[in-house]
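Listed below are the structures to be examined.
All of the numbers you see were taken from the coordinates with simple rules; none came from a lab. Computed from a predicted structure; not experimentally measured. Cβ atoms are built from the backbone, for glycine too; each structure is taken alone.
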Structure P
Amino acid sequence: MYGYRLIALLTALAAAIQLPLHFNPSYGSPSLEQAAPPFSLVQEYSLSDLSSDQYTTLTHDKFAGYAVRIKQTEGWCDPSVRSWTGYLDVDGGAKHLFFYFFESRRAPTEDPLLMWINGGPGCSASLGLFMELGPCKVNEHGNDSIPRVESWNEQANVFFLDQPVGVGFSYADFGEVVETTEDAARNVAAFIWLFTQTFKEYQGREFHMAGESYGGRYLPVFASEIVDQNRRASANGLQEINLQSVMIGNGDTDHLNMYPAIYEMLCTHASLPPVMSIGQCVRMKRALPRCMQMTTASCIDVKDELACRAAMMFCSAELEEPFFASDTNPYDISKSCEGDGPAYETMCYPDTWRVGAYLNMNTTRRLLGINDNVTKFTACSSDVQARFERRLDRVAPNPYYIAGLLERGVSVLIYVGVYDPICNWIANKRWTEELEWLGKQSYNAQPTRQWYVDGEPAGITKGWKGLTYANIAGAGHMVPYDKPVQALAMVNRWLANRTL
């Protein structure tokens, strides 16, 4: 979800200089000092070998300070497919990232790998699993899981990863934290390397990365880390990760340019009739030029921490907080905020509470192998969000990463529910058209067209040479939640043909 920004009602977006992407062998990337011994000397496993009673610990000589603990889980979620849970142990075992893994319902020995992350920053992938696209959902009483028909593991083997540390069931032993997407990227890349290098059935398998909301910030950097490491892999005795595509749903990819689009969503007929009052829209319209001038000058042209902080506080106060204070669902302007509890707990979706209730059951925790250091599952962490906001992580130039991926043959799907006002279709369509890459001119020359599911219009799309944009009619921030049939058709077509 976009976040946990609703929890704090967009309190101060704190400041710091954005860390550059760099490589540190101790964080699990392939070492440059010497090549690995022949791969046959590294122990390989099959997932079928793993116990359901205890963790199996995986290590690799090229990933110093990293290990994966994994166990098979049985008799839950969708019993028709095999599943596993575990932890990536980071930095010598001081930080621990939790994950779920489900085999494909169709052909697990042939179908691609897909990794899903949620946004926030600070929200658990358990929300994506149980509320949106996983093989099961939580029942109405919040005390059991039941299979979901429209699961994205229909034609893919799917990971759900709680990252960074402090999110969901992930934890640290001694208070260690991650504060930037670039730091988080090294941990995520190490997990993928360890898994694909250790389990022989997945070596060389097609790999896709997907997520939503702040995933629009995470995924371009995570994918770039894998691409950059691939260049060094063969020299170090490793098989390259076969990264094929990135799928970003309602992404916060170009945050500063989201502000004008928020005004358009709330005060014009961009998707629905205006939801804000005339007086409030006039105030927003007058504030918008100042917002853009301040953020451009202090967050882009020159990274002035104090000035950028002040600019983003001004933009949030004038353009976002009035809407968040209304009773309209901040993730879907076609709906009111639902739920009996406070909005900062339910995020306007009662299913959020049900997921938390189910995952906090002792029986569920024992089944999943949750460490006792995690005393309670929380859907989104305000502490993680605050750390990322202090580092001004949100304002980094993510479209540059997208361009770099496209230039290196990684396909990118940008899909957006049309009723989401915050990470909206206007801004996402706009930045894809403004993106500086080799295919810009040809992409912009392509006409938009309808795309269909079961003979019915599902939205509009356009694409060229790796870059595809699509919107989904009738959906808000969480497309698979609102339009599960259309979302599944979209992802299956993308995995098969990179087109809708």
Structure Q
Amino acid sequence: MSVPSPLPKLAEPKQTEMPEARHYKLLINGQWVDGSSGEEIAVHSPVTGEILGYYPKATREDIDRAVKAAQQAFEKWRLTPPFERAALVHRMADAIERNLEKLARLKTLENGKPYHSEAIPCVQETAENFRIAAEDIKRLESPIIPSRDGHKRILTFYRPYGVWTVITPWNFPTLIPSETLAPGLAAGNVIIFKPSEYTPLSGLALVEAMMEADLPPGIIQCIPGDGPTVGDWLVTHEGVDAIAFTGSDRTGRIIASRAGLKHTLMEMGGNGPTIILDDADLEKAAELTAFGCFYEAGQVCCATERILVHKKVHKEFVDLMSEQAKNIVLGDPFDQKVTMGPLCNEMTAQKMERHIKDALEKGAHLVFGGKRATGFPTNLYFEPTVVDNVPETSVIHYEESFGPLAAITAAESDEELLRLAHIDRYGLQMGLFTSSLQRAFYFMENLRTGNLVINDNTDYWEPHVPFGGAGGTVSGHGRIGGKYTMLDMVYLNTVVIDFMNVKK
């Protein structure tokens, strides 16, 4: 194992000023209430290690109350005219924008993402998702079907499923929830929202902002907690009609098996590679690929984790990636000079260490980074890492690393690059860099992926664009993004009318 040189850029460690730890409550039937257990769970900041706040430990009784309230609210909410629902969803967006700095600051403290470059834009896009949903519901047109019987007319209507459980991860604790909360509510559903136990306060604060829009009681409930207890109670509850989940494929499999015949919308993991062909603009490819690796410290389901490079340009590309990694500034996420903050939790840091160790033991070469940085308030600050010659047998090729890792593997031909792209079980989002339209079309037609970004980073995303896994993969089913999410959160109701068989 070689020692990378020079060392990564580290911002001068400083102590972020922490707010007074707040005691949050559950939202049930329009009221902020304590959990029936009487217990609380502390949330620690990955930035400072200090307690950021507390949330109530929920019980089955709390879940039952929330489901009952949701069922009652649904009967009125589903009959609310779409344009009235749209106006209310717009008001939620207004409230989120009013709370922009508060939500972004909490997100940085709870998640670790840089405040100015990542947290602020994420909250802005959260509000945008509500605005998109408010407009989409006005244009949700269902078809009129021709009948072979001249006396009949066939109409169709999009109907809300009813009570949804929405379970979301910790990496985008306001943005990812908005991808289903906004279209789900706009379409006439009611929602019980379980934010991740790693970032529950951001989820609760998001719902607090939404409630400023004077929402009818019961259309949104918020009950944070862990997956094996609170999540499982919500997934298996007989009063829940449908489940939206974003997270790992491991957890997704459990949810799918526990959900029974409930309708599910699942956006799960990705390990999709970026492919660098020998005719690519290498400097631009390295710059954009590095962004895909290190944005949000790599804690993104569509992050660039595996990089498959044509052998002709392999050495040059590795040198360029090393230079990109050197330019990453790791440190306090409130410092505007900092481009990467800490990882959100210990689980992710340990996974990074395990993946790097496995690759090096199997013959990979450590080019840059590779370990936790010292001198910061917590041990969750992880160096941007570049590893070269990652063998096909390395676990990096088969599991999401979900950290600031650029893992490079060389291949002799386009066909070999295509084969390596498919050695894992995932198929969420991939990237390709080439100057050839013909080669771009070859990979477009042959890559098994839900999304492909050509000549930009794999984190490229627009909120109205459909996003989700390819068939035959473990990256999920259904689509996230604008009207495509809304279509997954309604069902088509068909009505046949006969105009002859009536009393004359």
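Data table
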| read-out | value |
| --- | --- |
| FRET efficiency 1/(1 + (r/R0)^6) of positions 158 and 302 (r between Cβ atoms, R0 = 35 Å, to 0.05) from the coordinates reads 0.75; which among P, Q | Q |
| For distance in nm of label points 7 Å out along Cα→Cβ at positions 350 and 366 computed as 3.0, the structure of P, Q it came from | P |
| At a computed 4.2 (distance in nm of label points 7 Å out along Cα→Cβ at positions 278 and 446), which of P, Q | P |
| Parent structure of the calculated result 1.4, given that distance in nm of label points 7 Å out along Cα→Cβ at positions 198 and 246 is the read-out and P, Q the choices | Q |
| Structure (P, Q) behind the derived value 40, 30, 18 of semi-axes √(5λ) of the Cα gyration tensor in Å | Q |
| Among P, Q, structure where P(r) over Cα pairs in 10 Å bins from 0, in percent, for residues 214-469 alone as derived comes to 6, 23, 31, 27, 11, 2, 0 | P |
| Parent structure of the calculated result 21.1, given that mean count of other Cβ atoms within 10 Å over residues 382-389 is the read-out and P, Q the choices | P |
